[in-house]
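Before anything else, here is the set of structures, which you'll find just below.
What follows draws every value from the coordinates through simple rules; no lab data is involved. Here the structure is a predicted model, which means the values were calculated and not measured. Cβ atoms are built from the backbone, for glycine too; each structure is taken alone.
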Structure P
Amino acid sequence: MLNFAPMLLEFFKYQGTGNDFIMIDNRENIFDPDNLLLVQKLCNRKFGIGADGLILIQHHPDYDFEVIYFNADGSKSLCGNGSRCAVQFARFLNLIDNKTTFLAIDGPHEAFVKEELVYLRMNNVTAIHKKDSDYFLNTGSPHYVKFVEQVNSFDVFNEGKKIRNSDQFKKEGINVNFAEKVDAGKIFVRTYERGVEDETFSCGTGVTACALVTGLLGMSSPVKVSTLGGDLMISFDRSGEEKFENIYLIGPGEFVYKGQIDINIQIKNNGNTSELIR
């Protein structure tokens, strides 16, 4: 039997409307961003810490910080809820005050905090594609938007999985959002997320996608959005038939707890040290 000396990693847990994340201060390069198997292990809710994703906060010479976001399966993307949590984590680390410009996988983002809500500026959207009565677009991550009735009782897992693994989207994957209009300025959204391969309580880029589609269909900004994990709001300017700019995803990013985990226990439980040690 192999003996493992303790290798403790400090982490912080944050959540944004029920979308939960492992946050790691990686300014000293303590975590190897290529160690995707370890990301998977830490995000596993039965054998690790458990989370929808893992976020590294890193130094960047041109920005306040850089966000490296991993889905639970180790794949990378932009995460709207995770980015808001990253802004709050950066405030905790005294990297920023109430305003910031940071780098994410889809480029730079601006954000500011007001009354503990994070106003995250998303990149412009220049095209919304229609397929029958459904829509797909990219808000930093690719999203499929389908309007349904009685979304509260809708089979999000099976119907979302079916679309995500369809011939058109199987290779790259797509997040699938099911939305229902609540009133003149509000929608309810549930999301099947690629990378998690399950329904999550909330998806920031997903609710943004749904709000922009409602804008395309005539709903005025800001659009209020309810999710299983709480309420968000999206504001935008429509600059063309399918073009939107000044898009802000507005909502909380909240600290849950901090802890330490012995990475070598993760290595031992995996049974393959070469894949987990950099």
Structure Q
Amino acid sequence: MIDSHQHFWHYDAARHSWITEDMKVIRRDFQPEDLQPLLRRHGFDGCVAVQVDQTEDETLSLLSMANRHEFIKGVVGWIDLRSPDLESRLEYFSSLKKLKGFRHIVQGEKAGFLSQPAYIRGVQTLSRYDFTYDLLIYHHQLEEALAFLKQVPQTKIVVDHLAKPAIATQDRKQWEIHMRSVAEFPNVCCKVSGMVTEARWRGWQYGDFVPYLDGVTNVFGASRLMYGSDWPVCLVAASYEEQFSIVQKYYEAFSAGEKKRILGGNAERFYNL
């Protein structure tokens, strides 16, 4: 069992300015020693640590943690995918075995970011080094993402957090249409993660998530979905146990093989853990 999406950080008010006052519960350090007991309690063998800061320094810090803690099976870091020096940096990073892929916080970028030729070339280049790409977007960026995905068919891509649908308002018509199109790309997977922070932080119910889980499960199937906690960000709306219980309940009637793939096997294969 693998938690395919979580984060570590030493909290810094300036560097982590995205953690607003209403998220103050996560305005503190979160380290491997904090996560390991939670993983063990829920039967997980390991996790994938994902970037938060858009610096190579953080990537190297996460790799240092992964080298000290066996349960951190892989790292998704950050690199400047538009840099003219990208290939030399990828050559260097390819020697670091626990580094599996890269991510950019596209959800915070202006419209048109995914259309930049330099960025598209950068994501295309990842496949030559067997690196993956985590696509972090909001649901309203899906149309732009579809045009982007047409141009990167060789790169292994996973959509983070179901593309952050509007679970709080249950507005899902366009999200469903676009996610159906996203799933037509065979190189693209989807993380069943980050749901509670897109719902009402106080007073969400299990039923709020069912239409969205139906949506991704129907189009991606059990072979292209992977569970992720999004810990500690999830703590603004749910404990580790609470967010995991949503996924457990939804998939409890699925076959043992399907559950094994969603809860670890797909992440192991996708990230080559």
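Of the structures labelled P, Q, one was used to calculate Rg/Rh (Cα atoms, Kirkwood Rh), giving 0.93. Name it. Spell out each step's value before the answer.
On the way: P: 0.98; Q: 0.93.
Of the options listed, only Q reproduces it.
Given that relative contact order in percent (Cα under 8 Å, 6 or more apart), derived from a single structure, equals 23, which label among P, Q identifies that structure? Traced to structure P.
If helix-only ellipticity at 222 nm (-39500 (n - 2.57) for each DSSP H run of 4 or more, over all residues; to 500) is calculated from each of P, Q, which structure is the one that comes out at -9500?
Numbers: P: -5500; Q: -9500.
Working through the options, I get structure Q.
If you line up P, Q by FRET efficiency 1/(1 + (r/R0)^6) of positions 197 and 221 (r between Cβ atoms, R0 = 30 Å, to 0.05), the top spot, with the largest value, goes to Q. Taking 3.5 as the value of distance in nm of label points 7 Å out along Cα→Cβ at positions 77 and 165 derived from one of the structures shown (P, Q), identify that structure. It must be structure Q, since only it matches.
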